[in-house]
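Several structures are given next for inspection.
Each reported figure results from applying straightforward, stated rules to the coordinates on display, with no laboratory input. Computed from a predicted structure; not experimentally measured. Cβ atoms are built from the backbone, for glycine too; each structure is taken alone.
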Structure 1
Amino acid sequence: MENARGVLLLSHVGFSFMEDLVGAVTARGLETYVLSSLPEPAHQGSRPAELAGLADDVRTTAGHVLTADDVEDYLDRLQAAGAEVQCCLTVWEGYRHLMALANARLGVPDLEDKQVLELRDKLTLRNRLADAGLSRGRAVALTPRTLAERRGAPGRYFVKPVSGIASFGTFPLTPEVTWADLERIAAEARRDTVYADAFTTAPDPAGPAHPEARPAPDTGAGREERAHDGGGMGVDFLIEDYVPGREFSFEVIAVDGEPHVVAVHEKCEVTEAADTVLENACVSPPTSLAQEEIAAGLRWVADVVDLLRLGWGCFHIEARHTPSGWDLIEVNPRVGGSLISPSVAALTGGPGLLDLWLDCLLAARRPAAFRERLKGLSFAADGTTPSRHATFFRVFFAAPGTIGAVVLNDDLPLRPALSHVLLEPGDVVESTAREVFLGQVLWRMDRAGRDAVLPELLPASRRAIEIVYETERG
């Protein structure tokens with residue numbers, strides 16, 4: 001390790017796209033140093049050894065959640081051994097502030113850890129954008145009182161965790177929703193080894209490293225509700241004005257305060273289930289937007305980035321569009337999940353979003369050449385894209401039950417460019433308030449011929465992965 005140059009990767013319970021990240025780092029001639037929290041019991045016997053086979057150095061902690069002390073101690077160890085750590089990267093949103101802390105220590109331009117925590121506070125963020133005229137909706141903390149008020153009020157509202165992930169516990173408010181429903185979802189979140197940390201109140205960067213309660217921002221009328229602390233559930237929820245319109249995501253790389261939108265994905269199928277929202281299928285570039293509407297979206301994204309001072313990093317900005325303009329769903333300070341990064345690679349014909357984020361970190365001290373390369377891959381201000389390609393991908397979710405068989409169907413109008421099957425026969429899927437991924441399939445096509453292919457491919461793609469359950473549950 002003496003005089004070696006490498007990248008620190010933060011892994012949550014042994015996973016978090018480690019194979020993809022390690023491949024991207026090693027392709028650049030750098031070593032990989034993996035710091036992982038303790039895997040779930042089912043993976044403790046195998047996953048640490050798999051990581052050891054992937055990376056140049058691996059450390060697994062005794063707890064299921066990494067802390068700032070864990071990161072500091074591992075950096076001390078690496079640097080004492082003579083390693084030159086170039087940057088830190090993670091795709092797990094719950095560790096994004098730890099990545100920021102590590103990069104600050106390494107002298108790598110990135111978000112501040114405080115900014116990451118502010119972005120993950122969806123209650124304050126929504127109202128901050130509304131104050132600036134960038135959102136037409138507002139939010140309040142969910143309490144028994146605000147639940148009763150909104151449930152009996154006209155209009156549409158949406159419930160989500162103040163700080164959450166994977167669409168867990170996000171759903172439209174209906175008259176049937178009770179406080180007991182929220183307590184049930186909160187209890188499920190607390191029991192979930194993988195996701196529990198993402199729903200606790202964000203850690204105070206000036207205080208203890210392990211997640212603790214931190215003072216709520218002073219937002220006027222919101223102070224009383226935030227002080228309520230979710231009614232003692234241990235998970236804070238909010239209620240916000242329902243944001244109408246078709247749903248999109250902007251894949252953004254920011255370099256020294258300048259946002260570059262490398263892709264825009266349209267969520268052409270979204271299912272709002274009882275306790276979660278399932279994002280079933282995406283197409284890029286969007287099919288329902290005119291060029292000038294995309295250009296307006298790019299200006300809106302630039303205004304959001306400017307308001308929030310998002311100088312450096314990768315962002316998955318989710319938004320809705322109506323004839324009256326663009327509005328925010330949320331700002332994720334990371335790569336989008338599912339097949340977002342491979343979709344970007346298919347669109348550029350080269351680097352995916354993970355590659356671009358890594359290159360941004362590695363080039364951050366001297367960004368001029370990287371910025372020029374990025375401009376050549378990104379949307380122009382007039383709403384046009386340099387890509388001659390289009391992509392479509394579908395995500396498949398598992399229902400409760402025991403999986404008997406999973407079959408990839410090859411009888412489709414277009415051969416997939418990429419297929420992932422994430423579950424296998426014998427796996428048991430419990431009823432849950434979060435999405436449970438079964439698999440995902442990506443198609444690539446010429447943009448000029450997309451309109452001829454997509455109408456047939458979209459319905460046919462629903463049977464790209466077929467699943468048989470041995471037993472059904474609830």
Structure 2
Amino acid sequence: MIVPMLRRPAAPAATALLMFAATFAATEPAHAAADRIRLGNASDVSRATWSGPAFTMNGDGSVVPASLTRAIDAIRGNTGTLDVVVLAGSAPTSGSRTPECDTVMTLTGVNSCTTWTLTAAADGNNSQVNTDIRNAEFVYFAGGNQCRYTAWKGTTLEASVESVVAKGGGSGGGSAGHHINSPIVYDACQGSVTSSEALADPYNPYITFTTGMFTWPNYTDVINDSHFVTRDRMGRTMAFVARALKDGLAPGGAAWGVGVEEGGGSLFIDKNGLATQYGKDAYVVLGDHTPEQTDPGKPLTFSNYKIWQLSPGATFDFKNRPACGYYRRSVTNGVADANLYSGTPETNCGSPSGTTLNESEPNDSRSTADDATTLASPATLTGSMKSSSDADYFKVTLASGQRATVRCAVPPAYDADLYFMDSAGSTLERSVNGGAGTDENLALTRTASGTGTYYIDIEAYSGAGTAAYSCTIAKS
């Protein structure tokens with residue numbers, strides 16, 4: 001059943017924990033007390049509702065101001081301020097004791113930033129730590145050692161971070177903090193593996209996973225990796241994907257690697273699952289079939305990985321994962337194809353070959369909607385937000401089991417929102433990404449029998465102009 005959704009207001013990895021416990025005890029002879037440093041306002045923000053969730057996945061430990069600002073703005077709805085907590089597994093060896101918060105406090109919309117340095121698994125049950133997390137709206141995991149972070153699985157801290165996301169806040173991190181934010185975590189509790197080692201034996205003892213800790217909306221069956229190009233980690237991500245499939249860690253039959261480059265690379269993901277890349281490239285690596293050879297002590301053989309290269313500004317829809325735009329690479333007897341980090345996409349997602357329908361005013365309601373029911377798929381719908389209260393309606397039909405995907409390129413002159421409505425006018429799906437010129441994307445599958453009529457509604461949220469939006473609608 002599809003539950004009607006409210007509109008935007010008008011504008012004004014588990015298997016390694018036991019091994020970690022032994023390793024941690026051996027390498028940490030003394031436990032320092034949990035350390036807390038707070039910057040900014042001493043009092044937390046109090047507010048009834050938040051507009052997230054939103055996430056940032058960084059290629060190294062540094063905060064990326066552009067992507068975190070976007071997450072902050074999305075969570076606070078561009079009004080008011082919020083509180084941030086940074087979780088670190090060890091203190092910096094030089095310089096500032098709060099490097100992440102130093103950057104966070106320069107961003108608009110931040111009330112406070114609290115750094116907690118936690119050096120033992122038991123710190124995950126520290127009452128003050130969990131109070132600070134639950135009162136925050138964004139949790140950032142610092143770089144360092146993700147094995148320390150996976151040790152917090154099952155502690156109060158895990159539930160506290162999940163509560164932040166559930167209330168419309170967000171989570172993120174860089175390097176180790178990027179790893180911990182995927183549902184399948186390469187935890188490195190036995191050591192770090194190289195690409196050559198992983199391809200030579202996907203069951204290398206350095207490859208251990210933790211699962212069942214954080215699973216964020218629209219981000220299932222994913223394994224994150226960091227420092228991706230600089231440290232040549234494509235090969236090991238391929239091995240991780242193969243292992244996830246072979247070991248049943250991705251029960252849907254497809255496993256996805258997400259590798260982000262260091263030096264400013266950051267993947268921002270909004271509440272609808274739409275990701276936007278910042279700074280440096282990122283890569284999405286899909287394995288969608290059983291590996292030809294993934295066995296202990298044997299080199300990996302896996303044909304036709306599908307790889308999306310995301311340059312800065314590129315988007316990737318994790319809710320409605322694309323079926324085009326990738327290039328293919330294979331691994332044979334432990335040897336990967338050449339040119340792993342670049343390729344020509346086999347299919348172009350952005351060049352529709354169907355017909356085009358230009359809006360005809362008035363089309364501001366369902367009764368006056370432009371009729372797109374006879375258009376070939378894919379088709380293009382165009383128009384403009386002629387005033388700050390303009391709404392453009394297009395009528396479409398879907399057969400039972402048919403899926404429609406709509407992707408709208410919005411010009412920088414205005415901010416427009418996108419809605420899918422049923423024949424009675426109830427909103428079924430929406431895409432309300434904030435900011436002028438921000439694209440909107442959504443999808444809907446008809447589950448009822450027979451054919452049904454639906455309406456695509458493009459509405460002005462702020463601004464107006466004659467510049468045209470362009471929406472591609474594809475049926476499958």
Working back from 39, 29, 18 (semi-axes √(5λ) of the Cα gyration tensor in Å, computed), options 1, 2, answer is structure 2
Distance in nm of label points 7 Å out along Cα→Cβ at positions 285 and 365 gets 5.5 when computed on, of labels 1, 2, structure 2
Candidates 1, 2; helix-only ellipticity at 222 nm (-39500 (n - 2.57) for each DSSP H run of 4 or more, over all residues; to 500) computed = -4500; producing structure is 2
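Of the structures labelled 1, 2, one was used to calculate mean count of other Cβ atoms within 10 Å over residues 181-188, giving 18.9. Name it.
Of the structures listed, the value fits 1.
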